[in-house]
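I've put the structures underneath this note.
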Structure P
Amino acid sequence: MLKTQTTEQISGHGMWSSKLAFILAATGAAVGLGNIWRFPYVTAENGGGAFVLIYLGCIALVGIPLLMTEILLGRAGRHSPINSLLQLARRSNASRTWSGVGVIGALVGVLVLSFYFVVAGWTLAYVWTYAVELVGSHAFQDTPQAHFDALLASPARLLFWSSLFLAVSVGVVAMGVEKGLEGSVRLLMPLLFGLLLIMVGYGMASGHFLQSVVYLFEPDFSAINGNVILQAVGQAFFSLSLGMTGIMAYGAYVPRDMHIGKTAAIIALADTSVAILAGLAIFPIVFAFGLESTGGQGLIFVTLPHAFAAMEFGNLYALAFFTLLAVAAWTSAISLLEPATAYLVERTSFNRPVSVLIIGGSTWLLGIGSVLSFNYWSEFLLWGKNFQELIEYVSTNIMLPAGGLLIAVFAGWIVSRVIVREQLADMNDDLYRVWRVLIRFVVPIAVLLVFLVAAGLI
């Protein structure tokens, strides 16, 4: 009881009980639907092993330094990202307008979640479908393509499953740091890795595992060009969920004795491992059944169900696979809710349950537009994009990299070196100088290039 009171006084919200708890939570924030299908597909289409080498270099030079930065800013401020940045700006004799970076991050989290929870609802719908199939009720009464199209064409079904997903996410955040956030990731992250390893084991038994390894990792340096390198930088940036201040919010609950550099490296390694394991789980099935290895929605919700239908115990495997997707989506959704919720708790008289209900309710209302974008509003375009596509483009292609760029500039050029060095006290001088060069020069330039490309400006 004494420990709880002490940690509550330190952070204002609670603290992770251990380094492992934070690693699980931060990895959960980073791991999402994109890890399961986008990384394997992008790797295979952009030089295989050559792309992986470039990606790992980008993780080391961009991802880990920026991940460390979000953690140290959160721990130094001990509040929501907005208030942490405000306090650090004041302590550094800088303009309080730097707290606006936290506002951008919290807003991006809400905008991203407003369409993310809709897509995550698809995974729950498929979990239910295959659970029904498993007991012999034949929920799949049409082709996988027709089944998927029917789901998207039904606003009622989409809204039901999406709302259920969001409600569970809101419930976790409402319970607080230790009971809610930490309790959920201690259950969900081992479940995620366990399911992945089971599916990789199946892939090894399929007879097409080596083909998948070659497809994903055989180096093809002739495919490498400037655009591929920028894709690797972007993948490193987005896969770690940087720029949304979710990691910064989690960093506010980090114990003082935790080594930030080593922890950031572990999180990056775990996130990359999930992406690689996903590829080794998915592509053996694709090759075993002679299916088209296209990326995105088509691979997950149409192509793979064809394979599941032909597999022995396919319904059980499909149930495990879509449960894996739902878990990955859930751990990310929780981190998207946290920054805005933490700020509302600090700035109003609302407690955490009421605060997250307000944020979740606002997200749900905005998400109705994304639900309708797949059916009734699909032809209603603004600047050539429907509602969901426009929200996704603005939040992920413009606001997210802009937030990451400003975080790097703030930490590298604005925050007092005394504050930063205190947070990185367990890092030797040489490594500290390397981090400082990366965060002041390399990271801003890399993120700026990704921003300009994503925004279509170059």
Structure Q
Amino acid sequence: MTPGTVALSIIFGIMGLGSAIGFLAANKRKLNLEEWAVAGRGLGLILVWILLAGETFTTFSVLGISGWIYAKGGPTLYVLIYLTTGQVLIFFLGPLLWELGARFRLQTLGDFFAQRYGSRLLAATVSLAGVVFLMVYLQLQLTGLGIIVEVASFERVGRNPAMIVSTAVIACFVLSSGVRGVVWVSVLKDFLLVGVAVIVGIGLPYLHFGGIGPMFAALIKARPGFLTMPGGTATLTHSWFISTILVDSLMFCWPHFFASAFTAKNGDTIRRNAVIMPFYVLPLALILFAGCAAILISPGLRNGDLALLTAVRATFPPWVLGIIGGAGALTAMVPAAIQILTAATLLAKNVYRPYVDPGMTEERVARVARIAVGGITVGALYLALNTSPTLVGLLILGYSGVAQFGPGIVLGVTWRRVTSTGILAGLLCGLALAAALSFTGRDPYLGLNAGLFGLGLNVAVVVAVSLLGSRQPNGFAAPSAS
């Protein structure tokens, strides 16, 4: 067999194994809306850790950060920091969100806003915005899958056909497995990801340079100053670095975080998970080492996202490339599944039901959500096929958007005076400013992350409108509907 055939066979074999695990795990239970969306709220510490790791460490973790350090250098190190500082916020806020979710039977981010503020318009606006940003994140996964298959096949299989086939597989997986299936596939994914990090993070430097230290010495000699700010850029300075960490630390604002947090059996599970999650950042440091090695192993690539797999292909036999590619495929498949599932539930429960059929039962909501899966995957696939930003660029754009949910979440549980009108006005202003800066090429702006400007305006508008308006009832002060 040709090298490409060997690598592709292993990649598809790993994807098939992962899908089979998910199908078997989910088929043991009836997939009503509660089970499909939040796994019956019965997952313990280890499974919640695996699920949250599965949605946090994505194709971006394998291809994105290695590609960015290949192309831009030092600014990429922000990744190691925000993934840790974000857990500090989750440690304090996560158990409270879980408690509210259990008390009021919340399943989505939209449910949170609807219950707290009593406004279906606000809940629908948040849900629609959340779906948009989830599709951006989903585009990242599909693009990464295409890159993996294209490079592993030695360009015999094009990126677009690979994305189309992979999207169909993921959609079927979501429809039949729900969030519990995603959890069990994450077990395989995490095992492989750690192994891949060790292979590439240690193997590439030792095979080409004799060790990690000599690799860095050679890189510093060849590219002086590349691993400091602004690295290979002119605009990603220390101020951008710090402001991006501040924005991205609001990782609890992602809609799929709420879906995953609500699967836990108690709030303490979320707190303990936040303590141990930073240990998962350690394998990412090895991925960064591999990206640094690729700068010297495979110089001159126009697309940094290709760097890691190109260096691996030039160094290891095809079966190793297949294992690494298979692990990368699962890091796309697992988060893509939870993102599709979350987006579909938001559309069905927080947009369609309130405005189209308020009397819908949970069973009918579940059916509408499954129908929405098709539209969401097709939309994300269209974006992946027709746009070509970098993987990290997509993620930064998504974080700038979801960060605007932060005031509504944090103030909703800490400030009684905050109003739905204030939250809606602040959200729209923050989104508008962040989008205007991002889409006109002004990110960073004045050296800062565009999302931080949006967040500042957001908070100012929320506070001003809430203080000027009349006090509104707090939906979390009401007794549980159950």
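What follows is calculated from the coordinates using simple rules that are stated; it is not laboratory data. Treat the numbers as computed from the prediction; the structure is a model and nothing was measured. Cβ atoms are built from the backbone, for glycine too; each structure is taken alone.
Details
- Answer label among P, Q for the case where mean count of other Cβ atoms within 10 Å over residues 373-380, calculated from the coordinates, equals 14.6: P
- Rg/Rh (Cα atoms, Kirkwood Rh), for residues 309-444 alone derived as 1.11 - corresponding label from P, Q: P
- Set P, Q, criterion distance in nm of label points 7 Å out along Cα→Cβ at positions 93 and 405: the highest-scoring structure is P.
- Value 3.6, calculated as distance in nm of label points 7 Å out along Cα→Cβ at positions 53 and 205, assigned to which of P, Q: P
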